[in-house]
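Colleague: Several structures are given next for inspection.
Every read-out reported here was derived from the displayed coordinates using simple, explicitly stated rules and does not represent laboratory data. Every value quoted in this text rests on a predicted model; they were computed, and no experiment measured them. Cβ atoms are built from the backbone, for glycine too; each structure is taken alone.
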Structure P
Amino acid sequence: MSDIQSKIKELLAEVKEVAISNPEMLEAFRIRFLGSKNILKDLFMELKNVPNDQKKEVGLNINELKNKAQAIFDQFKEQLSTENESDEFIDFSRPGEPTEIGARHPISLVRNEIISIFERIGFGVSEGPEVEDDWHNFSALNFPEEHPARDMQDTFFVETGEREMALRTHTSSVQVRVMENSKPPIRTISPGRVYRNEAISARAHCFFHQVEGLFIDKDVSFADLKQTILYFAQEMFGKNTQIRLRPSYFPFTEPSAEVDVSCTICNGDGCNVCKHTGWLEILGCGMVDPDVLIASNIDPKEYSGFAFGMGIERIAQLKYRVNDLRLYSENDVRFLKQFKSAL
C-alpha cells in the first residue's frame, strides 16, 4: 500500500513539473501517461492488492493523476499548435485556388430548352405524381385491358392493397389530370421522369424523361399539329430543319404519326447516325381520340385536340451526339464537365 501511494506521489510530481517544448516530447508524454500501455495501468492492476477499505481512496488518487496528465497533454498540444500556426508564412501575393464552376445536367438543359420553345407559343407546364393508378396511366388513355403495356414486362407495378398502382410509363397521365380538372381551351406540356421495365443498355433504360404536349380547343386540326411540330423542330435543331410524318398507332390518338427530322449531322445527305436515310425519329403524335375526351368529360362534338410526346434523352442525343443513354445517369464528372459551355 505504501509503495502504491509513493508511486502516485512520484508521478504527480513528475506531471506537475513537466516541460514540453516540441511535438516529439509531447508524444513521449502521451505514450507514458495516456498510451495503450501507459504507466497508470500498472497502478490500476495493483488495486486488487489494496485492502477493501482503502481501494476507493487509492482509485480516486489514480484517477486524479490520469486527469492531470490529460489536462497537461491538452494544454501543451494547443500551445504547440498555436506556435506552429504563428510561425507559418503566408504569401499573400500568390494567386488563389480556382473555384471550379459546376454545370447543368444535359437532360436539364434540353428539358429547359424544350419548355422555353413551347412557352413562346402559349403552352403552360403541368406536373403530376410518378406513382399512378390504372385509370390515369392506362384506362383513361384508351388502353384496352389486353394491351401489352399493361403487362409486367413493360410496367413496374406497385403493391398498395386493393388499388393497383404503377410507376407511370409516360407523362400522358398528367394530361388526363389536366383534362379532368380544367376546361378547354387547354394548352400544356408535361415534362417528367417515366419508368419502363426494360433491360439497361446503351439504347434503353429502366427510367428516362419525357415531354408530352396537349392542345384542346374548338376546330383544332391535324394541320395545327403539323405546324406546331415543325416550329419546335426548327427552333430546336435550326431553321433549315425539315420534318416528315409517318402513319403509326397509339391507343390515345387517332390518326397517329411518328415524326422524323432531317438529320442535323449530315444535313439529310445520309450518314451512320441516320443509317443513311437522311432522317431521325424524334417523337410520336396524333389527334386526341374522342374516347379519351369522353373519359375526361370533354364533349368531342364541340372540342378536338392533338397530343405529342418525345423522349428528352433522344433529343439530347441528337443535339449533343451522345449515343449511350447510361451516361446520363452515371454521374461521371468527366462527362458532365463537357456541358459547362451550355450554362
Structure Q
Amino acid sequence: MSVDVIIQQLVNGVTLGGMYALIALGYTLVYGILLMINFAHSEMFMCGAYVGLGMLTWLTSESFPASSFFTGSTFGLILLYLIVFAVSMVAIGILGVVIERLAYRPLRHAPRLAPLISAIGVSIFLQNAVLLWVDSKAIPFPNFFPVTTIVSFGTASINTLQVMIIATSILLLVALDTFVSRTRIGKAMRATSQDREAAGLMGIDINYIIALAFFIGPALGAVAGIFSGMYYGTVIFNMGFIPGIKSFTAAVLGGIGNLRGAMLGGFLLGIVESLGAGFLSTGYKDVIAFAILILVLIFRPGGLLGESVVEKV
C-alpha cells in the first residue's frame, strides 16, 4: 500500500472516528450515571439524520420564502446549517428526555435487565416508526455544503466536508468535556455518577441531572446523524444499528463511563477500521470493529483509560 493511500485512509478514519466519538458519548454519559446501556441511542443518531433531512428540505424548498437566501450566499449557507443542526439537536434531545421519562424512569429501581430490555424495545419501536411513517427506502440527503479539496498529498486529499466534520466533532467533544469538568452542573453530574443516593442527599436534583444526560447524548448523536447523511449522501431507517454498535465498541475501548475514553475510542476505532479496510477489504471493516470489542472485553475490560465508575460496596 502506498503512502498516499495510507494518508487517505487516516483522513477517512479520523472523519469516521469523529462521528463514532459523538455517538459514543451518549452511551458513556448514560452508563456513567445509571450503569445501563441505552441501546436506543443508536436510533437517536438515525432520527437526528431524518430531522436534519426534513429541515434542509423544507428550508431550501421553493415554497419557503427565504430559500434563495440560504442557498445563494456563503453567509446564508452557514446560517442554514446552524439552524438545521440546532433544531435537530434540540428535537432529538427532547426525544431522549421523553424516552427516559416514559421508558426508563419507571424501571430505575428494577433489576438491571429490565431497563436493558426496555431500551431494546424503544430501539425497535423507533426504527419501525420511521420505516412505517417515513419511508422504507434510502432517501438522498441534500448537501448544499460546497465540497472542495483543500490539501492534496499525491492521490490523497482532504476536502472541506471532512474538515468540517473533524473540526465540529472535536469542538463539541472539548465543549462537553469542559462543561462536565468545569461547571457547577457538570460537578453535579460527576457527583451523581459517583453516588446517586449521596448526591440526592446533598441537594442535587437527580431526575434533572439524568434528564440532562439524556438530552446531551442524543443531541450529539443527532449531529453525528446529519454528518453521516452529508458524508454518505443517503439516510435509511436502519442506518443507526451498525454505527451504534461500533460506537458502543468505541466507548468500551476507551473506558465505558469515561468521557475522554469515549472520544479516544471513537477516533481509534475509526482509524483502525479505515486502515483495515484499506489493507484488507471494505468487507472486513465490521469484522475488525467487533474483533476489537471482543479483544478489549477479554484482555482489558476496563478500556484503555479505565472505567470512570465508582465500585460501591
Structure R
Amino acid sequence: MIATGEVMPAFRHAQRSIRDPEEFSDVVSGASLVADFLDHNTAPTYIEQFQSPGWALDFHEAHVKARVQCPLPPGWASLGLMRSATASTFHGFAVETGMLVCDPPGQAIDGCIEPGFTSMGVNVPLDVWERCRALAGVERPSFGSSVAFRLPPTIYARIERQLRTIRHQLRAAATQPHLAAYAAHEAADFATHVVTTAWELSATNSSPRDSFRNRVRLARRAEEWMRDHLSERMRIPDVCLAMRVSRRELEYAFRSTFDQSPLDHLHALRLNAIRRALRRAHAHGGQDTVIRLALDHGITHLSRFAAQYHALFGEKPSITLRRS
C-alpha cells in the first residue's frame, strides 16, 4: 500500500490487462498475491486501481480459473464486493452477485476464481477500520475470522449506484487534476460506508456450521502440505495419511473448497511452481533446465508434462524459459 509519509497526489490511477500468473502479484493494492492457474485463461484479466494513503479501490474482471491467496499488508483490511455470478469461492464460501467478502486486519485473502469473475475490492488502514466499527455501534474489538455476507438487495443496489458514480469521478479526476481532491474525498466516504456496512452485518451474522468450517480448514491444511512437498513423488494417499483423513473426506473437502479434486489441484500447483521457477531461471539453460526443474517439482511423466503445461498456460515450457 502507498506509504503515508510520501508526497503524492490525492490518488494514483492504473489500469492494465494481464495474462500471466506472475502479473497477478499486485492486483490487491499493497499485497503480494500468489495466483496459481487451474485452467487455461480464456481472455486477458482486466485490472483497474485507484490508490491513496487512506483507501484503495481495486476493480477486477478475471477470465481464468485460478487459486488466489495472499496475506494482507500489516494494519490493513480488505473487503471484496462480488459483482458477477460465477462458481468462485472465498474461504470456502460460494460467492454470488451482491456478496461481501471481508478480510479483517491480520487475515489473508484465500479463494478460487472462475472465468467471468468480477469484483471490486475496498482496502482501508486500521484507523479507518476502527472508525467504521464505532460508526456501526459495535462494541467488541474483534471482527472475527474472514466472513462472507449476502447484502440485502436494496443495500447492494445502493452501493452499486454509488460505485458507478465514484468510479466515473475518479476516472475524470485522473485526467483533470483540479477534480482530484473532491473525487478522493468522495471515494473515502464511499469506502467508509462499505466498511461500516460490513461491521453492521457482522453484528447480526450467524456462524457457518462447524462441518463446513472443518472442510475448508482441512482443504487449506492439505494444500499447504502439498506445497511443502512438491519436490517429492507425492501421491494423494500420502496427503490423506499426513492429514489423517480418508480419501473420501479429502475429496469432499477439496470439491467443497476449490471445486477441484485433490489430484487435479496437486497437478496445478506443480505446474504453477515450475512456471515460476522457469521465469527465474537463465534463458540459456535449454531443454536440460526444463527437465531438471520438472523433476525437481515431482513430475514423473515427462512425456505428458509438456502437453499439460501447454494446456494450462498456452505455451511450451521452453518458451517460458526463453522469455525469462
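Colleague: Taking Kirkwood radius over Cα pairs in Å for each of P, Q, R, which is largest?
Modeller: By Kirkwood radius over Cα pairs in Å, the leading structure of P, Q, R is P.
Colleague: Given -12000 as the derived value for helix-only ellipticity at 222 nm (-39500 (n - 2.57) for each DSSP H run of 4 or more, over all residues; to 500), which of the supplied structures P, Q, R does it correspond to? Walk me through the intermediate numbers first.
Modeller: Working: P: -12000; Q: -24000; R: -14500.
It traces back to P.
Colleague: Given that FRET efficiency 1/(1 + (r/R0)^6) of positions 57 and 177 (r between Cβ atoms, R0 = 35 Å, to 0.05), derived from a single structure, equals 0.00, which label among P, Q, R identifies that structure?
Modeller: Traced to structure P.
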